[in-house]
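Got some structures for you, see below.
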Structure I
């Protein structure tokens, strides 16, 4: 039996997973696609929905698509780190009569050499990489290179592409109870299960509180900022929870009076006071204890020298979210998709030069950040 193996956290399972499985079946004639949910993801450092819930969602999906088979090999192995070379070896033993092929995304292909024992994976099983976005040429070149590097490797690039769907953005929609947007990517029965079980609702009360406390316009900006931030979190290697909290709380005090006398703030600009109050409110009102998150809120308007990855991301998201419209914003968004660090520097330069041209008062922190990152040179 010609069988494809599609692994992942499936947190949650969504339209891209379905599209990959369907296209593999239709274009390559696979009789069956095995869905292998990760049990202990070796590369995930953020909160993962419990395995039992992810498994249940996959089983609901498999009832709709009979060619899908949900497998629990990773759980059965109960490894501290379920690396691909170990799981695939076990799957070959479990399905000895099947002609197995491993389906991966092009993003995983581009990082294949960073996998644990990639040479063993390459020798174990043919790999079919599915392009995500406009990366076919790069993926094909990398597949060719890897085939020459690893003995016995049979790595190819699929002749179809899939839409890029961010599981982090789906989690955001679910936390906001924006089920209409989530329904565009999550199958109806799976979404029904999520709602029934109250999954992805850790921050729903916080989101609802902010919705009531903010004007409709400010809340919309906040959501768009969070959407941009979680959509780029992978490129900064920051977790969903930190990004969500920092983005949703970054402007929590923007429409509130200052919490302290004006002279107590280390700035002459009233426009930046809300970042300091927002950081204080995150701790004292909303119960955030993680200093990384508080720090990202504290400097999201001005920037500062030596910012964290999270801090840079919130600074960028606040200024590049989809509602912003100014000269150069599209170019900056495109740069963010390619190189988030380069985008941060370009945005800081753009912001500084705009303030200079307009004659606005430049906060000392912004000037120091501009100098720190050697943008003036």
Structure II
């Protein structure tokens, strides 16, 4: 039996139930007058809720509270993307209903099917405690799902127009650099100490042309997978498609390796999964399996890992900036400024390793 994956809604993040009922009436299965709402407490970005409507269950996703970055947290885009991806990649959940009228709950939102499984975050869950090979099995499932995502034929599936793949890497550096500068807070270390501008300069000077053009999830990590409680090798769902586009698949690989090799998760919790934990694939094993499964050359992965560290620093830095400005009161966000600084420092350290020790 799996543990509950939902919790009571956090104070300040409640949904207006009567308005929501009227928006759903006649558009979803079940008696909307019996609507019950709980919240999926994981994650640091979009707000995700479980809706129980009679004997039906749906997942509702909306943007976080407060001002958000332009073009970020675009729920209508995510809904329309899933409409097209679900038929060709079944691990993508099926979307059910899109409501673009922000007046209903305060922001556009959509509903998708509810899938059940285990989400592995900072440690191996009890469901897998008696399965000695579970760390390796779920490691391999993560790698294989990434390779399968990148194997989707974007032209046959009509997905190429999701992004502009030519020049993707250069735009990634430019775009994330701009987001970082807008989000940087005054309690982070001085620029010369943090080396954030040095990291941006290195990424710019060494930007490779795209290795290929594929679907790019843009936040591919273990806790965006849902696994079968009885079989850690079977993926039930791949979640959080908000930033998916078309671009260089190695950008996904670099960010995934960033998460996989971190000693702490965003927020500071000890990372007891990934390359630093017993039984899980090492960084080298991860790369070798991805290369074998995808047939891709991963010899230049260092640039993409530096980009991955920088992107994650920006993501947590943006959340921290919203917390500092009082736009959200979630106490989980308090350590994220320190986490962003660590990620920038780790990017600079890896640049030093990649250039023979010139960074310091």
Name the one structure among I, II that Rg and Dmax of the Cα atoms in Å, for residues 49-120 alone of 13.9, 36 was derived from. I
Structure (I, II) behind the derived value 33, 15, 9 of semi-axes √(5λ) of the Cα gyration tensor in Å, for residues 113-184 alone: I
Source structure (of I, II) for helix-only ellipticity at 222 nm (-39500 (n - 2.57) for each DSSP H run of 4 or more, over all residues; to 500), computed value -12000: II
Comparing structures I, II by volume of the Cα convex hull per residue in Å³, which one has the largest value? I
Work out the source of 0.05 here, i.e. which of I, II gives that when FRET efficiency 1/(1 + (r/R0)^6) of positions 145 and 177 (r between Cβ atoms, R0 = 25 Å, to 0.05) is computed. I
Where does the value 12 come from, among I, II, when relative contact order in percent (Cα under 8 Å, 6 or more apart) is the thing being computed? I
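Every number in this text was worked out from the coordinates using simple rules, so none of it is lab data. Not measured: the values here are computed from a predicted model. Cβ atoms are built from the backbone, for glycine too; each structure is taken alone.
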